[in-house]
Structure I
Amino acid sequence: MTDVHSAAQRSFNMSRIGSRDTKPEMIVRSIVHQMGFRFRLHRRDLPGKPDIVMSSRHKIIFVHGCFWHSHHCRYGRVTPATNSEFWKSKRGGNKVRDRRHLRRLREDGWQVLVVWECWTKRIDDVLIPRLQAFLNE
């Protein structure tokens with residue numbers, strides 16, 4: 001299947017995708033705040049610059065996009081038809097980097113939860129119970 005956008009338009013679209021303050025991240029931050037927790041954002045002194053850090057509880061939450069981090073859901077299993085080798089390498093590198101950051105954080109005594117973008121599409125039955133379980137343990 002060919003792309004519906006020109007190469008220039010596709011490049012422009014992809015360049016506009018941000019790494020901070022994404023819609024899924026804002027949803028998670030809002031829920032965590034409503035639960036009464038306070039946190040810091042994107043601490044640069046920690047591996048991977050976690051999205052949400054609760055230092056007093058020693059807990060960290062990463063909010064990952066399913067496509068970018070190759071989640072096993074339907075959004076993460078998408079394989080681009082154009083420039084597929086680049087995307088395979090890019091997404092594979094993201095997974096390796098994620099594992100490295102998680103290992104270092106856990107070795108340093110942090111408890112880590114990875115929230116996937118697809119969970120934010122099912123807030124009441126998936127996202128909130130998982131956040132409550134993680135934050136109240």
Structure II
Amino acid sequence: MSETVLLDTCGLLWLATGHKNLSQNAKIRINQANLLTVSAISAWEISLKAARGELELPEEPETWFEQVVAHHDLRVHEISTPIAFQANRLPWHHRDPADRFIIATAMLHRMPIVTSDGNFAQYGVEIFC
């Protein structure tokens with residue numbers, strides 16, 4: 001199976017820590033993906049969690065994010081105008097703005113999402129963790 005896979009923020013953290021929380025199916029799909037991606041909003045979310053003391057990182061958030069992206073050869077999806085508009089067109093099943101950007105990115109680019117958030121499936125996107 002050759003596909004592009006989008007990591008949500010928890011998926012990115014799991015990847016960075018060695019897949020400990022990923023299912024065997026998720027590990028296989030990630031390893032078989034031709035491209036792994038992450039939304040730029042995950043950088044914001046990680047830095048926010050670090051600033052609030054909810055996440056400990058070995059480096060500053062910017063350095064950590066850049067190193068993880070480079071190490072895993074990830075593509076970072078910027079928040080484009082179409083993604084911004086799509087995020088606000090979504091039904092309000094999910095109110096977290098970061099998650100709405102991630103869902104919109106997956107919808108517009110037709111990608112499955114690595115996430116532990118079952119609410120994502122309400123938007124018709126494929127999820128796995």
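A few comments on the model shown:
- Structure (I, II) behind the derived value 1.09 of Cα Rg over 2.2 N^0.38 Å, for residues 20-67 alone: I
- Given 15.8 for mean count of other Cβ atoms within 10 Å over residues 52-59, calculated: source structure among I, II: I
- Here Rg/Rh (Cα atoms, Kirkwood Rh) was derived from just one of the structures I, II, and that gives 1.00; the source is I.
- Comparison of I, II by relative contact order in percent (Cα under 8 Å, 6 or more apart) - largest value held by: II
- Computed 2.1 for distance in nm of label points 7 Å out along Cα→Cβ at positions 4 and 44 - originating structure among I, II: II
- When distance in nm of label points 7 Å out along Cα→Cβ at positions 12 and 92 is calculated for each of I, II, the greatest value falls to I.
Where a number appears in this text, it was derived from the coordinates with a stated rule and is not lab data. Source: prediction; values computed, not measured. Cβ atoms are built from the backbone, for glycine too; each structure is taken alone.
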